[in-house]
Structure I
Amino acid sequence: MTISYKTAEQIEKMRIAGRWVRKALENCRAMCKPGVTTAEINDVAEQVVRESGGLGLFKNYPTYRPGEGFPACACISVNDQVVHGIPSDKRMIRDGDIVSVDFGVKIDGWCGDAATTILVGNVDPAVRKMCEATEHVLTIAIENIRPGLRWSAIARRMENYARSAGLGIVREFVGHGIGTQMHEEPKVPNYVSRELLRGDIELRPGLVLAVEPMCCLGSDAVKVSSDQWTVVTADGKPAAHYEHTVAVTETGCDVLTK
């Protein structure tokens, strides 16, 4: 495993990308209301990419099907869709929906990546609680990241809290290193596994991670839809997704996508 550690100057460049990511997510949040389509929300993210002068990380992202990359600028996943939802002019947001928006951009050669789940109108209390708990899983990671710890210590705290809240934890999709590419080493799961313990990562200053818990109201199990992109819960229950790009510092961590 080759891990790239970033200099202070490089981290500042990533912070610039992170600010554009945050702008896109906030603009999408403002747009996300009943009657709006997920395609219209994606248009808002596309506009931010144009304003930034950068490159959207998701559009045309390659898949195993040659010539068929991801078709949109943002992943927009509704209710039981966990991640990689394809925006559509046929998918209209309704009162009570939860809408996860995942967005990334590269500016001056450096990437930022973040996600949030937007609660629309009168969301079921149990679903609202799931979203709040999933966001808190991310907060736990941010509050505990510091040099000298191994990632398993962070993952264990994240997993314990999610389980105590009665949530399923998506295991097939995990956080990752980020820098000049959206996906770099290391992988950073939101749970502890034998694989993680065999190759545990020590947190060091200059390590930049995209930390992204995905939790479900039901079981851990997910499946990929027929479009070969959209990941949904196997039991059809709602899921939430939150993400920040985070740099390890000498004393703790620095969230670059605030």
Structure II
Amino acid sequence: MSEAPVLCAFDASEPSLLAAHVAGWIAGALRVPLELVYVVDHDELPALPRYGDAAVPPVRQALLEIQERLAEDAARADLESALAALPHADVMGSVLTGSPADVIRRRAADRAATLLVSGTAARRGLQYLLGGSVSGALAAGAPCPVVTVPPDAAVGEPGPVLVGDDGSVHSRRAVRHAQALAARLRRGLVEVHVEEGDPVKALAGAGQQQRACLIVTGTRGRGPLHGQLFGSVSTGVVRTAGRPVMLVSGQAEEP
């Protein structure tokens, strides 16, 4: 891939299938390649029994290698099915091994990815994902913005890119990414300034009213959009906006 692609974390689950659909829409609109990345974590495979033949070291090693190979073969089969269902022309899939968040972050850096896309496991959104999840870890340390896709997200809405701005360094970084993305998507840009009241309701409500194709927010703010990474605002917007939400952390490079 010569162009900076859109990367999508994929594991054949329902959330990741929806995320792949969103990633395909974004990559198609940006006219860049799309790569689905399926990471097999050998440490998460079922444990082998520690008795009988499986306890004999050479046999155990052979069984582990068979188990790992079968898991990777199954991942490739799932990936091929997903790729065949995507309309995006310039798409590829990769099966890698290791700790998913670490592997995907490295892949994003190696590919100089434009965006990372990941689904959420439940409508509760990011709040559900605080326990060391892949989506949470990606958004915390990815070298590019991470688009998080809740289960009820509308894909390819006709409206603008919408971004929350509280004047902080973090939100201004998010605005710059939103400006760049809106220009490449050939969409308008709407900045929502929340001086008082509930920023979640303001952002989610504006997104629904405007039929925004994407909502953008920084993950560390200092005013109405204040909060720790995955604080109440980011969590609430993902939970209630009903569309993809792009999270721009302090680790994301400038657009």
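Here are the numbers for this structure:
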{"read-out": "For relative contact order in percent (Cα under 8 Å, 6 or more apart) computed as 20, the structure of I, II it came from", "value": "II"}
{"read-out": "For 2.3 (distance in nm of label points 7 Å out along Cα→Cβ at positions 3 and 179, calculated) the corresponding structure among I, II", "value": "II"}
{"read-out": "If Cα Rg over 2.2 N^0.38 Å is computed and equals 1.07, the structure in I, II", "value": "II"}
{"read-out": "Answer label among I, II for the case where helix-only ellipticity at 222 nm (-39500 (n - 2.57) for each DSSP H run of 4 or more, over all residues; to 500), calculated from the coordinates, equals -10000", "value": "I"}
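Values quoted throughout were computed directly from the atomic coordinates according to the rules given, and no laboratory measurement underlies them. Keep in mind that this is a model prediction, so the values were computed, not measured. Cβ atoms are built from the backbone, for glycine too; each structure is taken alone.
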